[in-house]
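Structures given as structure tokens follow.
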Structure I
Amino acid sequence: MKTAVITGAGSGVGRATAVALAAQGWSVALVGRRENVLLETAGIAGEHGGKVLVCPCDIGDEALVAAMGKRVLAEFGEVEVLVNAAGTNAPKRALEVLSSGDFHDMMNANLNGAYYCVQAFLPGMRARGSGTIVNVISDAGKAASPKAGPAYVMSKFGLAGLTQSINAEERGRGVRAIGIFPGDIDTPLLKKRPVVPDADALAKMMRPEDVADCIVFSIHMPAHVIIEEMIVRPR
């Protein structure tokens, strides 16, 4: 049974991945904070076939993630793929202006939430002896830059560490983790930059579908193969 859970499914890479998998007949659980945008994704994905389950959830809340995980497993029976695509940033992101609230929001959305989702679905994968976890990280998880800001960079380095840890501990049990490190993508997250890119800058960026293609490619590799890291940037 082809089943996937996708966080950040209301827009950007998460939405594009959900649509791509639904088009291939996957059953997909759409996870995100805003039900209205998840329903939009469900409408698009539903046109392509596959079963779609809308799961509003703040992944930064461990108890809510646990409840969401139980609901998905009750509906699908098992989950073969988890895609952690949720992420956020803040306009005031430099060290001299970063607020404590924004720092914790980023850590919850970008890192803690991914960990909670892994803990919700990894036990089933481990027991079954198969499963793929895809963490959509960022090239900011390879090198810090003022463009990304310290909280975002810290969260993405942590997500890279989580990816490596899953492989270190679980590869012998049939579970693999894939880290996707994209460069600039034209997504709604860009509206949170201190200076929003203009049309010319956006035209040079990747599209969410470009990164979704990388995710789908990685998922479909043979079970004995792990693409541990993939860096993808605009040409």
Structure II
Amino acid sequence: MTEIIIFFISHWYLSLFVQTIFLHRYASHQMFTMSPIIEKCFFLLTILAQGTSFLKPSLYAILHNKHHKFADTDKDPHTPVKHSNYFTFMLETLKNYNDGAILLSKKNITSSKLPTWDKVEKVADTYSVRFLFLASYIIFYYYFAPSIWFFLLIPIHALMGPIHGFIVNWFGHKHGYRNFETTGDHSTNTLPIDLLMSGELYQNNHHKFPRKSNFAHRWFEIDFGYISMCILEKLQLIRILR
């Protein structure tokens, strides 16, 4: 059972780390710079961490920036405001991601500001690789789960990326407190101290200052994602711009 707990928590926070640091703060908002070699390392780490639910960084960035531009309107690719339940919200988000992937491939949209690694992404974003990751989760639980009930955690591993996105967008636009009045959107800060999502649930602060690296604003708010960025900068792996 100890192995299961360690594996689950490690997978949760490793996947969350690449999503908040690489996909969100780097790919979407360019809050820091890194060398091409470090960027490639982050690509590989993202594939490893997200596994079955790997999200292309460039597509994530395009959809997320559209979310900021059209927050909580009909043009927002992932707003929970117009949905009454979790399932329709997630299905629409999936549809917008798939539609965006098709549009990206047809129009061959590229940008020097968006991190891409075509050869690797084409391999990682296949059913074969996703199935291999899923099989690895099942095999791990087969050997270490003390009860069959623990197998119920496997879907969480398989959908780790979308689950993190769901928590941030659903709760961060429906539940919590607001430090700022933001025009047109319903963003909130869900947790006063956001250890669960590494600062991503300070959505109201982030929508007010989308280019600011530190999502925390009030004295009791702690952005663990920003702390991670500061550590990476101390290690000379990145350079924070904002």
Structure III
Amino acid sequence: MIKKNRYSENKILTPNEQELLSQKRVAVIGCGGLGGYAAEELARLGIGELVLCDGDSFVNSNLNRQLMCTEDNIGCSKAVETAKRLFDVNSEVKTIVKKEYFDEDNAIDILKDCHLVIDAVDDKKAKLFLEKMCRKLEIPLVHGAVSGWFGQVCTVLPGDETLKTIYGNNLESDDKEFNGNSAFTPAVIASIQVAEGLKVLTGQEDILRKKVLFVDLKHCDMQIMELSLGEKQE
């Protein structure tokens, strides 16, 4: 049942744009720190369908930063618990639960018919593979990464190899090991990802394409770095 005035405060959107969102399918790959915040914000915006992909379960150490993690659902599937929460937030949003890790065997099935993908995985190799699959399927990708006080966001349109440019061959270290993660950094970075995603879905300009936004919350500083990307590769 449509809730009257649910979206009345979404004044940054026209009625046509709000209706457009209800027709979109967005995949959130990873339902932990970034993914939990991103999924809820997308549901509150009024996205029509959300694909929730994560093969992991909640553990005690997730309680400090993962929005969907509670003391009562330790040991439960992150994807399933996220879907439950989103139903309580906005029952009009259809959720498609993929209780599995994103890999070569399921990538096409998970991403098919999606209009946008949110990168909320915490491994560089996984991020590069996600970019590769989005490029193959011609789906826009909004990348996010966090470490301690710091985070980064960029938008990758079909044909771009932005993450390959950022990470190159530096795949040995794991972002999780740098400075840990707190409650606020994933919330900030996920919110910027959702803002970028909203602009992509509604055809707005001024997106973070071929550039990276670096966020330093310790010193309240944000900087944008322009990137030099190669030509489209098949």
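Every number here is computed from the coordinates shown, using simple stated rules; none is lab data. Being a predicted model, the structure only gives us computed values, none of them experimental. Cβ atoms are built from the backbone, for glycine too; each structure is taken alone.
A value of 43, 27, 18 was computed for Cα extents along the principal axes in Å, for residues 28-99 alone; which of I, II, III is the source structure?
Traced to structure II.
Now a separate question. Can you spot which of I, II, III the value 2.4 was calculated from, given it is distance in nm of label points 7 Å out along Cα→Cβ at positions 148 and 212?
Structure of origin is I.
The value -16000 for helix-only ellipticity at 222 nm (-39500 (n - 2.57) for each DSSP H run of 4 or more, over all residues; to 500) was derived from one model only; which of I, II, III is it?
Label of the source structure: II.
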